[in-house]
Structures are given as structure tokens and as C-alpha cells.
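We did not get these values from a lab; they are worked out from the coordinates using the rules stated. Computed from a predicted structure; not experimentally measured. Cβ atoms are built from the backbone, for glycine too; each structure is taken alone.
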Structure I
Amino acid sequence: MDITQIKSFIAVANTGSFIAAADKVCVTQSTVSIRIKNLEVELGTKLFERSKQGAHLTIAGKQFLNHAVSMVKTWDEARLSIGVGDKMESVLRIGGQVSLWDGLLLKLLPWMRDHAPEIAIRTEMGYSPDLMQKLTDGSLDIAIMYRPELRPGYNVKQIFNEELILVSTLTEDEAVFEHDYVFVNWGPEFLGDHALNFPDIKLPRVSLDLGTIGIEYLLMSPSSGYFPKRIAEPLLQEGKMRLIEWAPKFSYPAYLVYSQNVNENIIKNIFRGIEEVIGPLAPG
């Protein structure tokens, strides 16, 4: 058994497909198949049920998944601790919701490098359900998201309130959904609210999964779309785009979720960093 087998197993489990897993771990499908076969031989049990619909974990596969994630975590920590040298005391794995990187996490990372240089940081991007799963699996220590789940062994702290607003670079605002409306995927929370408020909207000509950098599209091509107010505000003040006043605004509290096993001083540093890069934390 080697770490490449374990990582291939996790990739197949997460994607439900040997083909998609091969893309994820950057090898051929046949290589992934060989790795999984060898792993099954070594464990003495079948890990996946294969069908035309994909690959599904067997009962044994589901039981092995937590062990596999733990093994990869241990391996990565060992490899990283050796690679970063003697100056690093610990590794902190941070995950963030797609829309919360620009303006928050991208500012927090350099702050951490300056104020906690002894901590090596690994980061991941995702949506709330995926981030919660990775916290539970132990592959993340901390995550910032909109809708956390309360689980034993984890603390949840609201840090600020996110507001998504409809902005436009069109000269007229009375038919923004008919003229190059850009649909930006802000995650399942926004998808539900958007569908509820605009049930009759036609399929947009452009859909983006680029997070806050998607606002650059509006600056290059006259169009409209929903973006975080904290990102759009400077552009509104500069007159580069307009707020669509009649459109509903969607508000999502942003939370920091962290394992109770994380060192208390690290958490205090994270909170202090967030306050310095975006302002006071939400009360409570």
C-alpha cells in the first residue's frame, strides 16, 4: 500500500468516477484502476461497486474512507513539516467559501505570514457542504463559510455579514435580465434564493464560476450580475458600475468554523487577523 493508491481511492470516492479521478490525480484511467485493484488486493476486500453510472463505495469502502483521509493528512503533515524546515512549528489547513477569498482570505494569508511566521498554511476553496465534510474528515482545521453545520467537536463564530447586490455596467437598468445578465455561482445558498426570487428568468447567456474575479467581466463587457457589496462598493463609488436599486439583496452571515483541537493561540491570531483586515467581528 502506498500514498498514491490512497489518494487515488479518495479521488474516486469523491468524484464517483475513475475517469474524473484520473483527471484529479493527473494520471491515466488505467493507472487509477490498477492502483485501486492493488489496494483492494492488499486490503482483501472490494472497495467499489462499478457500473455504467460510475463507481460507488461498498460498505468496506465507506469504512476505509475515513482511514484513508487520515492517512493522507498524516502523510501531508509529515512531508510538509520536513519540507518547511526547522522554523515551522505547525501546519494550519484553512478552507474558504469561493466568494470569501477576495477581500478576506487573500488579505488574511499575508497577515498570518507576518504575525505567525512559525505556522505553515495550506488552503482550499469550496462551498459550505464540502468544507464541512472536510472539517469532519479532518482534512481541514479551519473553514470560513456561509452556512455551517453544528457538529460535536467544532466551534462556530460569526465574523461578519455578507451582502450580495445586483450591479450593472449597462446604461439602462430596466431590463437587466434581458441584456447580458451574468449568473455567478455563489454556492447552494445563493442558488436557492436566486431561483426563489427569479423563477421565470431565462437561461443566462453567460454563467461564471469564478468567484469575485468575475466582476472583471462586467468591466470588460456591459452586463449585470450579483456580487458581494464589499467587492462592488469601490467600483460603485468610482462610477464604473451602478447598483440596481429595485433588485433584492441577499444577506448571508459568514462564519469561522474550527476544530476544538486547534491550538487556542492560533485561533486568537486568526480572529485578530480577521479584525485587522476587514474590521470588528460580529457580536456574539
Structure II
Amino acid sequence: MLNGHTPQAKGQIMLPGIKTVGVIGAGQMGQGIAHVCASAGFNVKMVDISQDALDKAQATIGKNMDRLVSRGRLSDADRNTALKRIMTNVDVASLESCELVIESATENEAVKKQIFAQVCPVLSKEAILASNTSSISITRLGAQTDRPSRFIGVHFMNPAPLMELIEIIRGIATAPDVFDHIRAFAVKLGKTPVSAEDFPAFIVNRILLPMINEAVYTLYEGVGSVDAIDTAMKLGAHHPMGPLELADFIGLDTCLAIMQVLHEGLADSKYRPCPLLVKYVEAGWLGRKSGRGFYDYSGEKPIPTR
């Protein structure tokens, strides 16, 4: 994975109109987005249905910022200031004062629509609502809200504090000024924004996930073992992480969800999810977050499961 820079909070000027950013979801992506926004000088309100998840997210953000301090990339003072900017709550009503809210829940369209139904009534009419979806139609999601013209895709890469890119995706109804505002917001975060059209999986995952899926097929068909496939791509193609190791890092359930969106949205057999990927998800072997995927993470060193 590529290492980007984390913007310093000290002396930063707020983007006109955006002072407080709401983040829905305290998982790996939500906590990373909260980290990035707070470090860039924005106030952050992070919401999740689980207080335990919120507590864990705050602890993780603190540890990640400590790591940046130890590397000389963040001062103690800026770390403390950034952490104080992050407030947590289990009630979506706490997002009432946010000028921008970024949904970062699981990659499940029904879940996202349910969240939008809860959050839209508490937001001001001027507030921008964004989704961090990695594959789902922004036009379709926006149509389920009360503000399709102020709805947009803001896709952070994982891990958000380190990865330099943000994909910005306009729905068919997204207003031009909302796109311009969010592009400026991405730059203020210290990221490089790219514009992606509203097609399944956008740019990065349209290219990346079929490669991962093909790696799973390569394993499924017995062409190579987990270790052989990952070693081959790391040493033969100079990938910083093997495709199966990367799949475990992303989460096999997320990989499967994106492949399903591609397969259904583009109706092309080349996007058919590998049966082995489906089987691993059905077994609950979701990768690092569950302790087992293409590797077993229960010991000191990950061990291939096939």
C-alpha cells in the first residue's frame, strides 16, 4: 500500500460552509475518515449503533495518531487537538448541526437506504449527504433521499489516513456546485481527488476487484497455492501486497459485495464471483477482521489456509 501524508491541524482554515463533518459508521473506514477530517481541522461527529464500536474506534484513532507522532509526522499538540475534535454518539440526531455527513456503513444497499431514511429528517436542507460506497450507484442511492441534488459519492481508499486518493462520484442529479465543494473539501484533507462516472465500482474497484477475483479463481482451480499466488504477484509484478492478502485486508464480504454489484450491474460473465470466495464468506472467513480468510491470523504470523 502507498503511504500518503496526514495533514496537520495547526493553522488550517476551514472550507467555507463546512465546519462539522458527520461520519456514520465506526468501522475501519469510518474511523479512518474521522481521523483524516479531524487532522485537517474539521470538527467530527461519529455515529454508530454500537457504543462499543465507537469506543474502539476512538482508541484505534488515538493509536494511529500516536504512530504518526512517533514518526515525526504529527506533533503531540496537534494530536491532542485533533482527538478533541472527534465526538461520538449512538443517536443520528446528533448530526443535526453538520454541514456534511459521510455515510460509511457496510457495503449493503438496503442498510444504506435505511440509514438515509433516519438521517435525512435531522439534517438542514443545505447539508450535503455523501456515501463512501465503493461500488453502489450514487444516482440510485441519492434518489432514495430527500436531497438527490446534494447527494454525492466520496470514496476514500483504505486505510484512509495513509492513502492519497479520493474518488468523487456525481449522481445524475448531483448539483455542480456540490461537486466543486466536495472536490475542494478533498484537497483540504490533503488528498488527491479524481472524478469517476457513476458506473458499478467506479474506477479503482472496477480494476482492482476483478484482479482479486481472478486470483481467487487461480487458487480455486489449483494453479497455485495462496503463498505461491501472493509471492508471484509481489515479486513478479512488484505489487506491495499479494492479491489474496489484500482481499483479507479489505474483507472478503466486501470483495464479494463489490463483485456482485459488478456482475449484476454490467451483466458480463467475466465479473462472476468465484465460488471459493462465496464459500469463504458463507463460512464467516472474512479475512483479518474475523481472524481467518485466505490466511489464519490466530498466531504470531499469518498462515495460508490453502
Structure III
Amino acid sequence: MFKSVSVIGAGTMGNGIAHVFAQNGFAVKLIDVSREQLDKALATINKNLDRQLAKGTLTEDAKQQTLHNLTTLTSLAEGVKDAELVVEAATENVELKLNIFKQLDEHAPAGCILASNTSSISITKIAAATKRPELVIGMHFMNPVPVMKLVEVINGYATKTAVCDQIVELSQTLGKVPCVVSDYPGFIANRILMPMINEAIYSLYEGVAGVTEIDTVMKLGMAHPMGPLQLADFIGLDVCLSILNVLYQGFGNQKYAPCPLLVNMVTAGFKGVKSGEGFYKYSSQSKELVVSERF
């Protein structure tokens, strides 16, 4: 089993992935081009560990050991030179990920497994940018990583069965539930989720029901913890649009075409929680859910 793990990208997903590995005893190198982003990630991890401490699910010793297991670096080459596993969690951008994997292939040790946390980009395409496609796999965590149990394990066309078996076992070691899927657009999670979100946006766009009504029906009628419009805001409307475009281009099926309202909102900079407004308005002063006056 792996001991040394490198995580590329210190954003929301990257710092969550680093947190979970470090808490489970792995030596973790968290790598990002921005020192400011790395400092912010450490502060977030600290805050989340304190939350676990307050709930009684973590001891002070375990918190300190988790932080001790974490090292931050701005150099990719330095950060992966001794890695047994690399988990890439950079921005969901094809060209960026292909460039990162070319660098990982160059600087990581020969037997190192290269995993991507991508939510929609083809693992086969990413693997083709390397000279070790058989060692490339998808390891798609859910947000927030320390809380959510699911890990979608995605086999590229050339991924070795033994590599998949190792990642499944590793996910279980992290206290997660792995689900193995094949490499087709959207995998399984987003292939099912995004059309639902898109249909909810279409229903709003066509005046079938309001924001509150759509989300309430799905929460109370279908037992979803949050409605599809609130969930879209949480994921990021720009991310939802990007994934829908991957599905639409990948399958060429009209049912995946992004709703024009979603396209307009993202174009105008209304991306949900991250921008302060999407279908709802978000404020650090209040946790109350307030529907945007645009609806």
C-alpha cells in the first residue's frame, strides 16, 4: 500500500483530498503554483480539523499528527519525485490537466500511479498524454471531501486491473466507498446528476415553477438533502456548464444541451456560492437561503 502521496492543486478539492490522506496516516505533499493558495489550504484544513475536534470525532493528538503529515510545495518536480501515488485536483480544464500529466509523467518515479480527480474529462485522453497510460486512473472525490463517502474510480481504456484494485483498496482505507465505472463522458455521477440539474434550470427558465418550489419538491418529494438549484450553486454554475458541454459534445445528444438560462448566468458572472449569487444570494453574515431577486 502507498505511503507517499502527492496532491496537485490546493483549491477546495485538493485541500480536502490532502486532509483525508494526511488524517489516515499518509505522508502528503500538497503542491500548488501559488504559495498564497497553499497557506489558505492549510488554514482551511486546520479549521476543518478543529470542527472534527469540537464534534469529538478527532483527538488533539490526531489533529497534530495530521498536520505533521502535510508538507506544502510550489515545485511540481520536487513534490512528486518520491511519490508512489499522485492525485491531480487542478481546475477542470482539459489543456491544463494534459499539461500537468505530461509534467507528472516526466518527474514522477516510473512505477508511480497517476490519478485525476476530474469530474468529467476523459481519463483515456489524460492517460494518452503520458508514457504510462496503464498507470493512469480516475479518483473522483465528492465535495466536501472529508465528509462525503463516495469515490468514483474511473478506468481509462488502458488502465491495468491491478491499478484499479489498488485504488479501490486505498479508497476503503480512507474510509470511503469506491464505485468502479468505465471512462465515458460524465462517468456515472455527473451523467445522471447534470441532466437533472439542467432539467430543473429548464423548468425555471420555462416558468413551470419557481426556485423555492423546484428545490422543495426534490427535497421533500424525492428525499434529496438539497434541491437541484441549490446544489448547482454549491457545485458552481460554471462547473455545471462545463460538464454539460462535455456530455453534449461527447454524446452529440440534444438532451445534454445546457439550458440558455445557465449559459447566460455563467456569462454574466453569476456562478453560485463562489461568486455570491446564483439561483440564491449568499452572504457571510447570514446562512438563511434567499432566492435571487432575478427570479
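Give the label, chosen from I, II, III, of the structure having the highest value of mean count of other Cβ atoms within 10 Å over residues 23-30.
II
Quick check for you: by mean projected area of the Cα convex hull in nm², for residues 183-254 alone, which of I, II, III is greatest?
Ranking I, II, III on mean projected area of the Cα convex hull in nm², for residues 183-254 alone, first place is II.
Of the structures labelled I, II, III, one was used to calculate P(r) over Cα pairs in 5 Å bins from 0, in percent, for residues 135-190 alone, giving 4, 12, 20, 15, 13, 10, 8, 8, 7, 4, 0. Name it. Walk me through the numbers before you get to the answer.
On the way: I: 4, 12, 20, 15, 13, 10, 8, 8, 7, 4, 0; II: 5, 21, 27, 21, 16, 9, 1; III: 4, 22, 31, 23, 15, 4, 0.
It traces back to I.
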